[in-house]
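These are the structures in question, set out in turn.
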Structure I
Amino acid sequence: MREAVTSARRVVVKIGSSSLTTATGGLDTARVDALADVLARLCGEGREVVLVSSGAIAAGLAPLGIPRRPRDLATQQAAASVGQGLLIGRYAASLDRHGLIVGQVLLTVDDVTRRVHYRNAYRTLRKLLDMRAVPIVNENDTVATEEIRFGDNDRLAALVAALVHADLLVLLTDVDALYTGDPARSDTRRITEVHGEADLEGITLGRPGKAGVGTGGMITKVEAARIATGFGIPVVLTAAPLAPAALAGDEVGTLFHPVHQRPTARLFWLAHATSPRGRLHLDPGAVQAVVARRKSLLPAGITAVDGAFTAGDPVDLVDSSGAPVARGLVNYDAVELPSLLGRSTVELAAALGPAYEREVVHRDDLVLL
C-alpha cells in the first residue's frame, strides 16, 4: 500500500475531457457517475476533496451540433458556455446521490497569478471545504483568451493543489501510467515510481494536445507533477477507471514522490503561478551574488532591462546568455531603471535621495528557478 496516498487527508483529483466525454462530444453519464462514486467514498472516509475537471468545451459540442473540437476561440467559448452548465449539473446530480453538495469555481490565469486574486481563490475553496462541499474547479473557458489561459487543466490542478495545501494530487487520464515511450510498443515499460529528474531521463513524452477532445498530453501531466512535487505534494498518475484502486493505495499508475520540503506559499506562487512582466539582465557578478550567495539584486549588477513593468510586478533575472536564473518582485518601474544601471546604491542615494538606496529586487522577494 502507498502510505502517501492512504494518509492524505486533503486530496485534489484532476480528470481530463477524454475521460468524461464521448469521442464526438457530450458527457458520458456512466463515467461521471463512476467518478462521483469515487469522490463520495473519499468524503465518506472523512477526507477533503477538490475536483479539477475539464470537459466544458467537449460537453458543449454535441448539443451545438459541432462534430469536433473547434479551432477558433469564439466557437470554443460558445461551446464552453453551453457545456459548463451541463457539466456542473451532471456532477451536482451525481454527487447528490451520496448527499454531497458541489460548488463551482471557475478560474482564469489572473486568479492564480495576481496575489490578491490568489488569496481570494484560497478563501473561497477553504470555505467550501469547511462547509463539507465538493469544490469543482475548471478554467473559465467562456472568457479566457489565448493570452490569459492556462492551456490545459493539468497545470491548473497542480496550482490548485498547492493553493489549498493538498496532501495528494491525482491526475486521471486515458493512460494507466507513465511509460518510457509509446505504450503500444512492446519494448516500452511502465514507470511505477519517480523520485526525481533522473528517473525521467530518456523518456519520450510525445506532444501535448495530440488527440481527442482534450488539450493536454503526457508532457503537461509530467510538468504538473513537477510543480506539485516541488511543493511537497505526492502525485499519482493513472487512468480514470483505476481511480478506486489508486486512491485505495494500490500500486497502480505512477507515483511521483515529493522532491522538496514544502516552501512558503508566497515563494511557490512567485516561482510557478506568476508570469514575468519583464527581464533584468545580470552581469556574472550579480548572477553569482543572487544564485550562490542568495543576495538581493542591486542596480550595479544590471546591464539591461526589457519589458514594461511597474514596481511590485514579477520579473525574470537572466544571465548573460538570456537564461532565467531567478524571479523576483521588482521595486522600480521599468522607466526608472535605465538611468540607475551600473551605479551603487550609495551613489544613487547621494545623487537622487535616500529613496534610491533600496534594492531592485530584495532577497525576500526572490526565488531561484
Structure II
Amino acid sequence: MLAKGQTVIGMMETLAPKHYAVPEDRIGLQIGTLQKDIQKVLVALDVTDEVVDEALAVGANLIIAHHAVIFRALKSIQTDTPAGRLYEKLIKNDIAVYISHTNLDVAEGGINDMMADALGLTGLSPLEELHTDKLKKLVVFVPVSHHEAVRRAVFQAGAGSIGAYQECSFNIEGTGTFLPGEGTNPYIGQPGKREEAQEIRFETIVPESVERRVIQAMLKAHPYEEVAYDLYSMDLKGRTFGLGRVGKLQEPVTLAQLAEKVKQAFDVPALRLVGDPHKQIKKVAVLGGSGARYTRHALFAGADVLVTGDIDYHTAQDALAAGLCLLDPGHNVEKIMKAKVADYLAGELREKKYGTLAVASEVNTEVFHFV
C-alpha cells in the first residue's frame, strides 16, 4: 500500500512542525497536490531542472526540498522563462513540491542539530531563541488491563518529560461507570446495561509540538470504543527552540584544525577562515545557510567561532575586531539534510508498512566552484 501525499507530509511535519518557521517564510506545498498516492519521495536541498530530471528518472512524484522553488509572489507563469519552464515541467509530470525551510532549521533533529552533531558538539542550546514549547496536561481513564500499554505508548510518542526527567506521570485507581447505548460495541459490558469498571486515571505532561502524535498513540493503544480523556493548557513552559546551535567541543582544537574538520564533516573542498588559525577553540556556534547577521548572537553566547555561510566583508571585519572567529564553508552545507531526512522518512514509512520509498537527491546544486 502506498502512502498518500498528506500522510508523508504528516511525517515530515512531525519532524519539522510548520509553526516553527519564521514569519513570512515560504514553506509548505508550493506545487501540485498531496491528494494522491506517492510512489517515491525525493529529498533535495534545491529544486532545479537537474533535480526534477532526477525525480523523473527515479520515479518520484513528490519532492521535499529545503529551499523554496517559489520564493516571491508570482504575477504570472511564463513558460518561456527558466522559472516558468521549471514549473511547467513539474506540473506536466505531476510532481508535487513541498518546502521545509526554517522550520527544519529550528526543529530538534533538524539541520542545525545535524551540523552540530557532525562536529561533535555537546551541551547544545539555540543561537537565537524563537519558540518555547507550550505544555499541556493529558488525563485519560484506562482499564487496569491496558494501563501499562497506554502509558508506554504515550511516553514513546514524546510525552512525560519535565526538564531532565522522563516518563513522569501520576496514576490513581478508581471506578468508572458507563451505559453503552444501542449499536455500541463496548470493550467491557453490554449495550443497554450500566457497567462499572476498575480504571486508572493516568496524567502526564504533553508538549504542544507532539500533541497530535501523543493523542494518536494513546487512542491506538486504548481498548475503548469511546475514550474518555482531557487535555488542559498549562502556564508552565517547555523546551526552547530556535535558529542555530551553540555547543562545546569534547577537546579544544585550533581554528585551523577545526577548519579541516568542517571541510570533512560537510564535504566541502575549501572554506573561508577569519581569525588566528592558531587560536584555541572550545565553544562553537553553527548556523546552516546564511548567518552573517548572527555574529552578535555568537558573541553573546560566548562562542569562539561561528560556522556559517554567506559572510560578507564588513561583517567579517567587525567579527574579527570583536574577537570572534569565522568559518564560512558556504550556504550549500545544508545538503547534510538530504540523506538524514530521507532516512527518517524511509524509516517512518517502513515502520507503518507503506510501500512508498524515500531517497536522497544525488544532484550537486552548489553554484560556486573553486578554481
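Since every read-out is calculated from the coordinates, none of them should be taken as a lab result. Here the structure is a predicted model, which is why all the values come from computation and not from measurement. Cβ atoms are built from the backbone, for glycine too; each structure is taken alone.
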(message) For distance in nm of label points 7 Å out along Cα→Cβ at positions 16 and 176, which structure out of I, II has the highest calculated value?
(response) II
(request) Work out the source of 25.1 here, i.e. which of I, II gives that when mean count of other Cβ atoms within 10 Å over residues 56-63 is computed. (result) I
(message) Quick check for you: by relative contact order in percent (Cα under 8 Å, 6 or more apart), which of I, II is greatest?
(response) II
(message) With distance in nm of label points 7 Å out along Cα→Cβ at positions 184 and 312 as the yardstick, tell me which of I, II scores highest.
(response) II
(request) Figure out for me which of the structures I, II the number 144 belongs to, where volume of the Cα convex hull per residue in Å³ was derived from the coordinates. (result) I
(message) One of I, II was used to compute percent of Cα pairs over 18 Å apart, for residues 192-279 alone, and the result was 69. Which label is that?
(response) II
